[in-house]
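The data blocks that follow each hold one structure.
What follows is calculated from the coordinates using simple rules that are stated; it is not laboratory data. Treat the numbers as computed from the prediction; the structure is a model and nothing was measured. Cβ atoms are built from the backbone, for glycine too; each structure is taken alone.
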Structure P
Amino acid sequence: MADMTLEKTTGAENVVWDLSIFYTGPDDPALDADMGALSARFDALAAQYKGRVAQLSAIEMAAALREIETVSDQAGRIASFASLLYSTDTTNPQYGALLQKMIEWDAREEQKLVFFDLEWNNAADAHVQQMLGDPALAHYRHYLEAKRRFKPYQLSEEAEQILIDKSVTGRGAWTRFFTQLMGALRFDYDGQQLNQAQILAKLYEPEREARRKAAASVTAALKSKNMELTYIFNVLAADKASDDTRRHYASWISARNLSNKTPDAVVEALIGAVTASYDIVARHYELKRKLLGLDTLTDYDRYAPLPFRSESQYSWSEARDIVLQSFRQFSPRIGEITERFFNENWIHAALIPSKRSGAFAHPTVPSAHPFVFLNYTGKARDVQTLAHELGHGLHMFLSAEAQGIYGLYTPLTTAEMASTFGEMLVFDELITREQNKQARLAMLAGKIEDSFATVFRQIAMNRFEHGMHSARRSEGELSSERLSQIWYQTQREMFGDSVHLTDDYKLWWSYIPHFLNTPGYVYAYSFGELLVLALYNLYKKRGAPFVPQYIDVLAAGDSDYPDRILAKIGVDLNDPTFWNEGLSILRGLVEQEERLAQELGLI
């Protein structure tokens with residue numbers, strides 16, 4: 001049978017990234033040489049500062065942090081190279097061996113500096129306040145201040161080292177196994193053996209039978225690995241429960257909220273606002289059922305294009321031009337930075353058999369640059385995905401340039417800000433180009449569904465995570481049927497009666513990597529989308545003066561708490577009613593689509 005048969009070419013077949021800024025390949029001798037040299041520098045740091053951190057002067061602390069910055073950057077180059085290479089072919093044994101070698105080496109080196117944060121957090125409060133007020137530490141003030149939040153949850157140095165060591169053969173090993181398992185999985189579709197990106201693309205086909213067969217193929221493949229996937233989910237849920245208990249976190253989500261620099265109350269307000277607005281979802285899908293002429297809208301019909309317009313195909317060059325034009329119109333500087341991703345081969349878009357599914361942007365380190373990863377199939381949503389990931393890349397580029405390594409890695413919540421804003425810019429460009437009202441309705445419906453996937457679906461998945469972790473801690477190991485029950489219930493709450501969820505759909509929790517790679521991540525998508533809807537409204541109101549303010553927010557990176565950064569442009573994240581602004585915009589889009597459908601005589 002054919003493997004990875006493609007129906008059309010897109011021009012992205014040879015769009016692969018150039019990783020030579022790091023190394024020439026997995027067998028580059030510089031890799032071992034750099035690891036050895038860096039190990040010596042980690043040893044020197046430990047010898048110089050262990051037992052002294054709490055007594056360092058501000059000038060000495062600044063010197064120590066500069067050296068840690070340097071070695072962290074160099075170590076990050078090795079980690080970035082190994083992980084990016086592996087993502088392009090998860091079944092390549094040479095790539096896998098390099099990744100594992102890097103993970104084990106990185107864990108050993110990380111253990112050497114565990115003492116630094118522990119000693120800083122155990123320093124006397126009066127000394128800390130004096131240090132934080134010293135101009136010599138101005139650049140590192142927020143970084144050092146934010147570290148102190150973890151003091152109640154830290155363990156002894158030996159315990160922290162053991163946890164790092166065991167994560168290599170624990171969480172890290174299981175998440176890598178999941179990635180390899182899904183990367184190697186093939187989905188049978190009319191004799192073709194497709195990978196995950198290709199089979200999921202079939203859910204957007206106009207023919208209902210094609211969508212049904214694609215959904216059945218996904219379910220069949222997931223069933224074939226049901227034992228393995230159920231076990232992986234259970235092991236990692238138990239692993240997290242063990243860590244949370246040992247560190248005395250109040251709940252399964254506490255560590256994520258702390259990492260996101262977002263108070264529990266803000267997250268709870270977000271979740272409450274979104275779940276209270278699930279009726280918006282049902283309203284849209286009830287309209288879609290009518291527009292498709294169906295008695296019942298099933299789960300595999302959710303992404304069907306509207307019948308009066310076949311979905312447009314976009315070549316890679318067309319996608320590039322659309323995204324660059326949208327970004328340039330907003331800001332010439334943003335357009336210039338984004339163009340470098342294309343011109344300097346910072347993007348991997350080609351479809352390759354064992355390539356990881358999905359899309360992401362990787363910040364790497366300040367001495368290099370970000371990279372963008374996607375599986376480009378030429379659909380309209382792929383153009384939006386390209387804009388999304390380039391938004392991430394732009395954010396990473398600006399924050400690395402302005403803040404260095406300590407301000408580069410933004411919390412997950414605000415990390416979705418530039419990506420979603422980029423999507424909005426491109427959508428405006430696409431819909432402005434379209435004069436046909438039926439086509440505009442189809443585009444509007446697609447945008448609404450993209451927003452639903454980001455806002456409502458992610459919160460529904462957060463509710464699944466909440467149910468899974470709570471049940472795993474109170475009930476013990478969970479069966480596949482129990483996990484499916486939690487998934488089905490939380491998805492039904494979102495859709496209401498507007499979508500019929502088939503029994504097959506109950507297994508679809510098992511292919512989502514975020515639940516395993518980054519527990520608690522998914523609400524950040526909703527956070528980012530609703531935040532951006534508010535920001536985009538500000539842009540429409542303020543016009544050109546908003547642009548430099550927005551760029552400054554992106555460049556701020558992780559240099560302060562998100563609420564403080566965004567307060568500078570008039571956004572109050574601590575207002576529990578803030579989320580209703582974005583939700584009201586989504587409700588307005590659904591009302592707009594209803595009016596347009598009526599105007600066209602379609603309902």
Structure Q
Amino acid sequence: MADAAKKEDPWEAAARAARAGGVSVVMPVFNLAASVEKNVLDTARLFEEHGVPAELVPVDDGSTDGTGAALERLAERRPAGGAVAIRPVVCAKNGGKGAALRAGFDASSGEYILLLDGDLDISPAMTPGFFAEMERSGADVVVGSKRHPGSKVQYPWHRRVASAAYFALVRLFIGLPLTDTQTGMKLFRRKTLGDALGRMLVKTYAFDLELLAIAFSRGAKISEAPVSICFGSKFGALGVNTVKTMAMDTLAVFYRLKILKYYDKAEVPPKMDSEPLVSVVIACPGDSAMLRECLAGVARQTYAKVETIVLPDGPLELPGVRVVPTGKVRPAEKRNAGMREAKGSIIAFIDDDAWPDANWIAYAVKYFGDESVGAVGGPGVTPPGDGFLARAGGRVYDCPLVSGGYRYRYKAGGVRRDVDDYPSCNLFVRSSLLRLVGGYRTDFWPGEDTLLCKDVIDAGKRIVYDPWVIVHHHRRALFGPHLRQLGRYAFHRGYFCRKYPSNSLHLPYFVPTAFVAYLAAWLPAAAAAVEPGTALWYSRAAFLAPLPLYGAAVLAATFSLNPAMWLLTAAGVIASHVVYGVRFAAGLVARKAPCEFIGKDHPAA
């Protein structure tokens with residue numbers, strides 16, 4: 001018996017897994033048009049030669065060199081019904097390794113999922129060792145390790161140094177029982193991978209680490225297998241920004257894992273029986289370059305069941321889009337008209353000066369499998385292509401001294417959470433709930449979305465924020481347009497704190513007004529004649545001291561290598577505090593909130 005076991009085909013463990021529940025090989029690729037067809041075919045032949053039925057799921061992560069077209073050609077040429085099926089996934093936009101693997105997982109069906117980098121720097125010929133190790137140890141995850149005694153590694157020295165340094169960081173902060181986390185070949189049981197992916201937050205460099213940290217913290221048994229790596233002549237230098245991002249993402253994983261205990265609490269919504277139709281509603285005054293950009297983003301969605309409704313003031317020709325002219329009315333009235341026209345069970349509101357990430361709908365819709373969820377929102381980040389003054393306005397909103405605990409509205413990343421208020425530039429709502437509460441209030445502008453969220457909460461439903469539900473929202477330029485917009489928000493927030501306090505009466509909203517009151521008292525105190533060395537002199541010094549400290553904090557929080565951007569953003573932060581504080585106080589004491597129509601409330605196109 002021992003001799004028979006020794007002579008067993010090393011691929012037999014993989015074949016048993018294929019018979020037991022199926023094997024899927026998910027291969028993320030990016031800009032590999034010259035080699036992707038050969039790499040996928042070589043992998044398919046390897047499984048065929050050893051009699052292991054499988055499905056190969058190459059995922060093109062938004063390549064710009066024709067990789068997606070090459071994969072589609074390969075799938076068309078490949079005869080159907082073979083032992084190894086090729087089912088490519090082509091993402092419209094580059095979303096990072098995490099997004100690509102998630103797309104591949106969603107498209108796969110096997111109970112055993114092998115993750116394999118599509119460039120084949122790691123040889124798929126080492127696959128038998130992964131299945132044999134999973135079978136031998138009963139592991140839920142088998143990770144390829146460059147440091148395994150059986151590994152054969154041809155790796156540049158600088159990569160070895162970087163890998164060793166990163167491994168030391170991981171062992172110190174995360175404590176995984178592994179010798180390697182970053183090698184791009186891993187075998188998962190489907191349930192384990194799905195549970196971990198459902199809790200993921202990182203999309204780029206620390207994706208592998210977070211994936212394994214979640215699986216381990218959730219009780220998965222993890223083992224290692226040898227790999228064969230031939231890095232070839234590729235130098236693959238690590239840039240400063242890459243190293244910085246990896247370090248920050250790794251520390252973020254540590255914080256969520258060890259301090260927040262976030263991964264144990266993060267919800268994984270139940271899977272829906274079928275994909276619902278989503279109605280994207282876009283209120284706008286008329287045609288513009290930004291509207292076209294928004295529509296292009298909606299057209300690139302990875303989610304298929306979508307209808308788009310555009311609500312301009314007057315007639316407009318937009319191919320493939322339902323246009324409903326509304327006349328010159330406020331955004332709330334336009335959105336209510338869109339709600340009445342919508343056929344979808346979920347309505348996605350987005351401003352015409354924003355454009356969505358390719359997975360925007362796909363990442364939001366999954367939460368509606370939970371009946372307690374009434375709405376979903378995500379960050380509205382500043383597009384990198386915005387002008388200098390608009391990017392400065394974006395940096396002001398993104399500054400922790402301005403947005404504080406609400407910074408998640410303007411910056412991708414962070415953690416999922418329940419919120420009680422979210423803006424309509426990026427908001428998904430159940431259509432049945434919208435109709436139940438009567439849609440948006442039309443007697444306030446702005447602030448109508450705050451009252452809608454209040455109605456959602458009052459109806460006993462939750463509003464979920466997910467950092468992957470991203471739109472890119474053009475900013476108003478500093479100073480005039482930015483401060484006018486901010487002032488309107490502040491006035492209505494102050495008014496709502498008194499009139500509708502349930503989701504507006506929060507202490508952070510009062511801080512800028514307290515700061516303005518302090519500023520009003522600072523100059524008289526500084527000018528007062530006080531005898532040095534007296535108790536009054538020391539009291540005055542203590543009163544005056546916070547302002548210089550505030551200035552230093554603003555400079556630190558807005559630092560930029562571009563001096564003009566640094567100083568402009570710092571001035572914008574101070575001006576925002578003053579304007580918000582004054583206008584919030586005005587709203588707090590106002591007898592009513594004006595709802596005037598402003599004809600053009602858009603950034604310059």
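Given a computed value of 19 for relative contact order in percent (Cα under 8 Å, 6 or more apart), which structure among P, Q does it belong to? Walk me through the numbers on the way to the answer.
Numbers: P: 19; Q: 11.
Going through each structure in turn, the value belongs to P.
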Output 72, 51, 40 (Cα extents along the principal axes in Å, for residues 52-379 alone, calculated) maps, among P, Q, to structure Q
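Of the structures labelled P, Q, one was used to calculate helix-only ellipticity at 222 nm (-39500 (n - 2.57) for each DSSP H run of 4 or more, over all residues; to 500), giving -21000. Name it. Please report the intermediate quantities before stating the final value.
Numbers: P: -21000; Q: -13500.
Here the read-out was taken from P.
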If FRET efficiency 1/(1 + (r/R0)^6) of positions 228 and 340 (r between Cβ atoms, R0 = 35 Å, to 0.05) is calculated for P, Q, the one returning 0.05 is structure Q
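Say we calculate FRET efficiency 1/(1 + (r/R0)^6) of positions 60 and 396 (r between Cβ atoms, R0 = 30 Å, to 0.05) for every structure; which of P, Q gives the highest result? Could the numbers behind the result be given before it?
Values: P: 0.45; Q: 0.20.
Biggest value here belongs to P.
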The highest value of Rg/Rh (Cα atoms, Kirkwood Rh) among the shown structures P, Q is in Q
